[in-house]
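Next up: the structures, one after another.
Read-outs throughout are calculated quantities, based only on the coordinates presented, and are distinct from any laboratory measurement. Not measured: the values here are computed from a predicted model. Cβ atoms are built from the backbone, for glycine too; each structure is taken alone.
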Structure I
Amino acid sequence: MKIGLVIGMKKIILLQFCIFCSLLLATAQNNFRAVVKDSVTKEPLFGVSVGIVGTRLAENTNEKGMVIIHKIPDGKQDVVFYSLGYKKITISYDFPLDSKKTIVVLLPSSATDIEEITVTSSRTNSRIEDSPTMVEVMGQEEMDEESAVVPGNISSLLGDLSIITIQHTNQVNGNDAVRMQGLDTKYTQIMRDGMPLYGGFSGSLGVLSIPPLDLKQVEIIKGSASTLYGGGAIGGLINFISKTPTEFPEATITVNATSIGEGNVNGFTSGKVNKTGYTLFGGLNVKQAMDINNDGFAEVPLDRNFIIHPRLFYDANPKTQVIVGFASVYDERAGGDIQAIDFGPSDVYPFLLQEKTFRNTLDFSLINQHSKKHTFSFKAAGSAFERDVNNSGFVFNGTQYSTYSELNDVIKLKKHTLVVGVNFISENFVLVQSDAHNFSNYDYYTAGSFLQDDWQVHKKLTVQMGLRYDYHLTFYSFILPRISFLYKPTRKLTIRLAGGTGYKTPNMFDLAEPSPYISPVPEDIKSENSFGVNTDINYHSVLFGSVNFQIDQAFYYAGISNPVILYTDTTKKQYAGNGDYKINSYGTDTYLRFKYKDIELYLGYNHTESIEQYDTMTVNMPFNPKDKFSSVLTYTFKNKWRIGTEVAFTANQYIYNNDRVNDFWFVAAMIERKFSFGSIVLNCENLLDNRQSKYETLVEGTRQKPVFKPVWSSLEGRVINLSLKIDL
């Protein structure tokens, strides 16, 4: 009897224990099941971020709009739903919920108008539609799409814009640079997170190889941006903005392979823990040397590239944030004779250009909103750029040290927004090793102060006035005024007019590659001076209640005096000097955007006349396509598939001595399949296999002493790539 009682008690205790454990498990592991749909079309939404506020519990919806989150604590929890193009909503639920119930959430679109975008390059963090500065912004949505299509670099995305031309500056090392408004690449200022560290010896080498996975957005200022960033931005400015931690943890990996022997792997992760946030990007790119046209020389150089970019964010208090970042980029290239690349140089195949670059950058930012009217910020960055060149036996090895520091205060008054600041820029070149040459070390130091006032004269009219004073230790001082007008007669129509001055200090590395013949910049040389005017008319609306429509019409002019050019004497000595002409560039840029449900269309046309004006004649600016048409069409259906095509036409382009080159078409197509874990993309660039080698030989001379033609079109031809994007 006692034994039976004991056994019975044990069963009861065991049953109670099981029930208790089940209750504990249920309490600690509540599940949340939901389907997220468009509030208008009622179609399931793919990739919506859903998370529990105050926790690290977050998931994305799958292709059916379904999301399941596990291990949710008991009690009242706020659930956030967020996706680009839709309004972020927060809904409170009391847990535990019915585990078998699937909640339907309707997400309202924010696309009843053009998506609101904040411009950071203006320093006032104003909305793009409220900024008197003419800015084109490629936002997070474009970065996400490009990271799946062409994950290796950003140059393809920039090249889609009609106002930008991506130029292959060197056939041997494969470097790319940006041209804007028909002007030379040196007149476009490149920045990363507002830090202008790309110039001189480091130049734009490798800048366009930044993968879009590491970027939040790209801001393109059209025309002079001298007031806030100095005189170098004569044709325009491009600011690459890095990602920041979002409300939910993020982790993405992309793997890509191409038909020209290129492969890359990129990874990004970010998150927040209390007051601390972080982002981390790492990328590896490998490209094999390829002789596309079988002329014995590589149109695609051998390339090994590695990038790591961690950033740390700390919210010291609700008003103060500190950001510390570090970026390291190593690049190794080999170009020239394909036999010399593969097997090493020999007497028969001697021409080989080997180049190694190593760029390390440390940056720091502090932002403090010490009152409703004042936002104080300090940022500083230092960069060391090592470049080792071996050009068929000629060795040139140097290091450029660059720094940038800035202190500014944004003051918001009733009708005025003031930006007051000072900055200091240094550029120091140290020659480490070189064969016989005439070049020497140099040190450039520039101290600047600036003031900008956004004055809201009327609710429809804003006047932006700016003034900068720069003192350059070598090339004296510069005063740069600028004025802009923003007129908004209606909510849908925006008109801008801007004018300003700029300057460009001479640098030998803007003109020539390292060689035995380059010489230091002469002491009596003059800096380049510029004046530019831009106007922009933008209209956006929703047509027929469902079609987002935007049209932008721009006109621009830039004039440059004392242009610095490269001269070569009878002894092959290369030196910088002022040209005996002026540069005049003027043109028009038009683009239209349409979005209807899942169909998006972009159309752009640019016409630019850029000339060198002599006393008795005019010469067309080399490598400026006078006419460029671009179009991009994408269609997403069933939230699973996305297809896209790109068509561009380049015409009326000249190279040196007024020689006109052939017009050509560029056609691309892609198809993307989306899954719950990410996506797979098959993409083809240059479907028509347009190549410069189809129109002319690329190399003259002999294998021992080759002479390379200027590059004005594609060298690699058709490129097919297959990429995999995984969201962890």
Structure II
Amino acid sequence: MTVQNQILKVLLIFLLASCAEGQKTNDKLEKEKHKFTNSLIDESSPYLLQHAHNPVNWMPWGDEAFEKAKKEDKLVLVSIGYSSCHWCHVMEHESFENEAVAEIMNKNFVCIKVDREERPDVDQVYMTAVQLMTNQGGWPLNCFTLSDGRPVFGGTYFSKNKWIDVLDKLQQSYVNDKSKVIEYADNLTQGIQTSELITVKEEAKAFKTEKLDELVSKWTASFDNMKGGPNRAPKFPLPNNYDFLMQYAYQTNNVEVMNHVDLTLQKMAFGGIYDQVGGGFARYSTDEAWRVPHFEKMLYDNAQLVSLYSHAYQRTKNPLYKEIVYQTLEWVDREMTTKYGSFYSALDADSEGEEGKYYVWTKEELKSTLKDDYDFVKEYYNINSYGLWEGNYILTRDKADSLFYESMGKEEFRAKVDKINLKLLLKRAKRERPGLDDKSLTAWNAMMTVGYLDAYQAFGDETFFKQAMDNKDWLEKNQIEKDFKLLHTFKNGKSKIDGFLDDYSSVIEMYIKLYEVTFDEAYLDQATGLTEYTIKHFEDEQSGMFFFTSDESSDLVARKMELSDNVIPASNSIMAKNLMKLGVLLDNADYTSKSKQMLANVYDEMHTYGSAYSNWGLLCLSLSESYYEVAITGDGYSDLLNQMNKMYLPNKIVMGGNEPSKLPLLEGKFVGETTIFVCVDKACQMPVNNISDAIKQMK
């Protein structure tokens, strides 16, 4: 990087920080002007604070609201969303900011606002209720309940007139036929409680790859082999899907599936879903070509996509994948990292009341900003009919960088693109920024740390390792208590809300990854302590699965389990993988048995919808194919570990170090010289002294 570019980057960071401070000042001034202020004003969630000056008398989730409803004999509205939710903003503007609508809501209902990211447990219960009632779900989620929390009616987005109609009819039903409303609530609550009951299966003696063959065979029918991803719109990145498909294709030599994975990764990287000048992926594409995104950026998407592209680079050494990882992590460092060492949650899609305004360009802006470089950008970023969207241009790509090397050398080309991107970033930084969800969530932070560690393994860049360690230190200082209890959310130096299963499973996964990167067994101690806490407070002994909420948390009308993989893998599938890996590393048969039981419980359903069982599929690959236990010991272990990390070898777990260990599988493996042992189910091949021989044993 040139000195000029370094100076520009520093200037960019300073400019973004200045804009953020200016925005905070403006927000403070705005608060002083507002006509209404409700109980949400004392909350820390950005989403709740967005509604703190609505004329609706919103209350936060808690006993006080339900006690008020009981005392006043009113139905409760539980309205759930999140700060970067576009249609949440639309419904707020149309209905919740309207004084006439608010008057109806305040008169007849006790109104509760919930940030689904702060209280995913609440969201799970009422999402299930709405799905049972309407066969669909989404956000904003609006569910009406009795004063004890039992749901009676719900839906997602309602237009203003429809919303008023719903409010009137519900109130009339409650006043005129309360017994019927209560009966319906009883039946619906029973449906919620039984909707995810697990049929306990006898632990499978052997999991078979044929089950995954069936799963993938059905899945391939929905592949878009022209544009990548599924053959429909909208298209979500779903990184865990492609991690599974890539590992499946690698282990079964399935060329068709591997080609689809690479096509998808390239098309996503070239599309408008990826921020071409600033790095980072938007939440999803609204069209089949990944061209027009829904512009919000979520930490959890980008954490997992960094891991996915790092894994793909290990396999292919494709420079595009490296570019995506580095640019995305620059964005995380520049715009999503707090002064505490944690990561923010999300950037909104909207700014100045318009979706995507921060990210799109006019021809005139590009010409005035880039001058002589405009003609290059016109071709490189598709300033043409393809890039045109609602009168502006979304920057996209459709050509490999190598096609530009004929007119200029590779280094000259890269320097030119970097210079152009910095100019555009500086110009863009002067615009009003999208809203920032500035809370830090434990699970998402752990995912981002794993992303940094995956990038460190693939590229050996110490900067990535340092960022991972900074976040790990933040987690240990603020979110992990001495008895291994976790806290869920953090903002402005304060942590609150008991952790959920996704927090525990993600942090355990992070510590296992930290051990694999460093061979520091203190990380295994942390993982084990958290695992024992999770078993004690979350496990359902009857099924072997884990509830989403701790037995020490406040009661909801149902205690749910998260089983299906989605944009984020299910907390149960992450936990099952953790138990399998810890079972191997610690030679703990109980952990291994628990993992197998969990997989057995979903095994017969996996083939029905592969996308919803991709993380379970990764576990099934580990338990049905050869899973290598690799020990690297001796003074030169670090160099050999770094060499191995740069390769795509997904069906393995690595342990070792240069000093005798307490791990059972390392017993007798310190022989004086640097040595690699490749084992399967504790049966080891002849020890070797170099990576190439070890790889041959793993092939």
* Asked: Which of the displayed structures (I, II) returns the greatest value of distance in nm of label points 7 Å out along Cα→Cβ at positions 511 and 567 on calculation?
  -> II
* To do: Using the calculated result 0.25 for FRET efficiency 1/(1 + (r/R0)^6) of positions 143 and 239 (r between Cβ atoms, R0 = 25 Å, to 0.05), pick out the matching structure from I, II.
  => II
* Asked: From which structure (I, II) was helix-only ellipticity at 222 nm (-39500 (n - 2.57) for each DSSP H run of 4 or more, over all residues; to 500) calculated, if the value obtained is -2000?
  -> I
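Kindly point out which one of I, II the value 5.9 was derived from, the read-out being distance in nm of label points 7 Å out along Cα→Cβ at positions 175 and 327.
Values: I: 1.6; II: 5.9.
Here the read-out was taken from II.
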